[in-house]
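Dropping the structures in below, format is structure tokens.
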Structure 1
Amino acid sequence: NDFSENATTLMDDHPKKLELIYVPNEGYNFLSAQIGGTAAEKIKTAVSEKVTETYAETMFDKVSKLADGVKQASDGAGKL
């Protein structure tokens, strides 16, 4: 699963699910694995928030461009 590649599909008709996989090596050091698990959750939350923010900004930009296009069409129709 390629997180970066799938992230580019957010605006597609059929976006792919974003998935980060964290696999701790608990046999190496249990405490490190526990700390790493907490860090992984924080990273997951931060990435999720950033993806949502980027998606919202992109959608807002598209809606703004659409509104500009509708205004231009309205102005053009008024001139006819």
Structure 2
Amino acid sequence: PEYAARVATVQMKTSASEIVYTVSDQGAGFDCLPYLDFDVERAFDPNGRGIAVANHACFSRMEYKNGGRTVVARIKLAAMP
């Protein structure tokens, strides 16, 4: 396969206040801004909706870096009484 030699890394770090996932790959990257929010014009596109779902429903915060080749996704944890 064309991309068989490429490497992707996934890291997870935890603390008392949050879980942080960092995913990086060796791809060309992309402009994430059009995909962070829902857009009815893309409702039936073959891709791009999952980023908006993850941004709004799964994570407290998502940040793209490295030209779109790295995403840092955070889940804030509730304080225990």
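In terms of distance in nm of label points 7 Å out along Cα→Cβ at positions 16 and 40, which of structures 1, 2 is highest?
Largest value of distance in nm of label points 7 Å out along Cα→Cβ at positions 16 and 40: 2.
Among the shown structures 1, 2, from which was the value 33 of relative contact order in percent (Cα under 8 Å, 6 or more apart) calculated?
Comparing all candidates, it corresponds to 2.
Another question, then. Determine which structure produced the value 4.2 for distance in nm of label points 7 Å out along Cα→Cβ at positions 24 and 64, calculated from the coordinates; the candidates are 1, 2.
Here the read-out was taken from 1.
Moving on to the next point. Looking at percent of Cα pairs over 19 Å apart, point out which structure of 1, 2 has the largest value.
If we compare percent of Cα pairs over 19 Å apart over 1, 2, the biggest value is for 1.
Another question about this same structure. Using distance in nm of label points 7 Å out along Cα→Cβ at positions 8 and 32, single out the structure from 1, 2 with the greatest value.
By distance in nm of label points 7 Å out along Cα→Cβ at positions 8 and 32, the leading structure of 1, 2 is 1.
To which of 1, 2 does the computed value -1000 (helix-only ellipticity at 222 nm (-39500 (n - 2.57) for each DSSP H run of 4 or more, over all residues; to 500)) belong?
Working through the options, I get structure 2.
We did not get these values from a lab; they are worked out from the coordinates using the rules stated. Bear in mind the structure is a predicted one, so any value in this text is a computation, not a measurement. Cβ atoms are built from the backbone, for glycine too; each structure is taken alone.
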